[in-house]
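Given below, in the form of structure tokens, are the structures.
Derivation of every value follows stated rules applied to the coordinates shown; laboratory data play no part. Every value quoted in this text rests on a predicted model; they were computed, and no experiment measured them. Cβ atoms are built from the backbone, for glycine too; each structure is taken alone.
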Structure P
Amino acid sequence: MANKLTSKEDRFCTLVAVDELSQRQAYRQAYNSHASDRAADVSASRLANKAKIRLRVEELRAIVISPAIADRDERLRIWSEMARDNDLKPIDRLRASELLAKAEGDFIQRVETAGITATVALSEYSTDDLRLMLAYMRENRNS
């Protein structure tokens, strides 16, 4: 039961996360406080730093923000509609088609690397052998 929010704590969280009030403003409204700015700031800060309050504020912000962000399916649908919309400029249709193709993984990016990668157990070689190998590699680096 210790993790349950009081109605005032829950109101504070809602005012901060949903109504985007400052902690001071939210504290004053939730607790009907007429304290000085300094006292309200201290009380609001203490309240906001409680783990259960922080968690609730994060939960509420996620609920508010989530619908505002287009998910993958929505983006794919929008780009598909734009790519087929004959009223759009060809460059805009092409860009929508390109974004759709990238999202679907239709493009393959090739990366060429120069050089050879080898794994060698260097402990098997003497210091002199290692110096010779290093000198050889330096001489033939640009060949």
Structure Q
Amino acid sequence: MDVIRKLKKSERGQAVIEFVLVLPILLMLILGVLEFGWLYSAKIVATSAVREGARTRAVLGFTADPVKAAQFDLQGAQAAKNAAARTLSPEDIVVTFVPVVDIAQGVYDIRAEMVCTVEPLVGLFLREDQIITAVATFRME
């Protein structure tokens, strides 16, 4: 009987020790999920924003005038930055437009490419800013 009592008394801090051993692993897992979720959310926002910019640019139409084309590109880029402004910093967003022309079929498309930098939320696993790219193509009207 005395042996059983001694064994029970020696197990008093077992739960605390197990908690201390498991807590760092659990915290790293939770922080990793948060970091991944943050970057995935930024990717979704970037994809949606570049799509909005490409749509805006496609609605403005095709022009051979380089000044008008630059104005249209600026309006499309501004639309993309406005669409991403709640999540991404507009200063870290670069949007470019490339016309894609297929003369044989009479197709005029606009391809929008967006590159943005995202600062990690936690910074435990990823120390530097991450570069996120998104591409969208629309037919010009």
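Could you figure out which one of P, Q the value 15, 23, 17, 13, 11, 12, 8, 1 for P(r) over Cα pairs in 10 Å bins from 0, in percent, for residues 60-131 alone was computed from?
Only one of P, Q returns 15, 23, 17, 13, 11, 12, 8, 1 for P(r) over Cα pairs in 10 Å bins from 0, in percent, for residues 60-131 alone, namely P.
By the measure Cα Rg over 2.2 N^0.38 Å, tell me the structure among P, Q with the highest figure.
Working: P: 2.11; Q: 1.83.
Greatest value across P, Q: structure P.
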When relative contact order in percent (Cα under 8 Å, 6 or more apart) is calculated for structures P, Q, the one with the largest value is Q
Comparing distance in nm of label points 7 Å out along Cα→Cβ at positions 68 and 92 across structures P, Q, which is largest?
-> Q
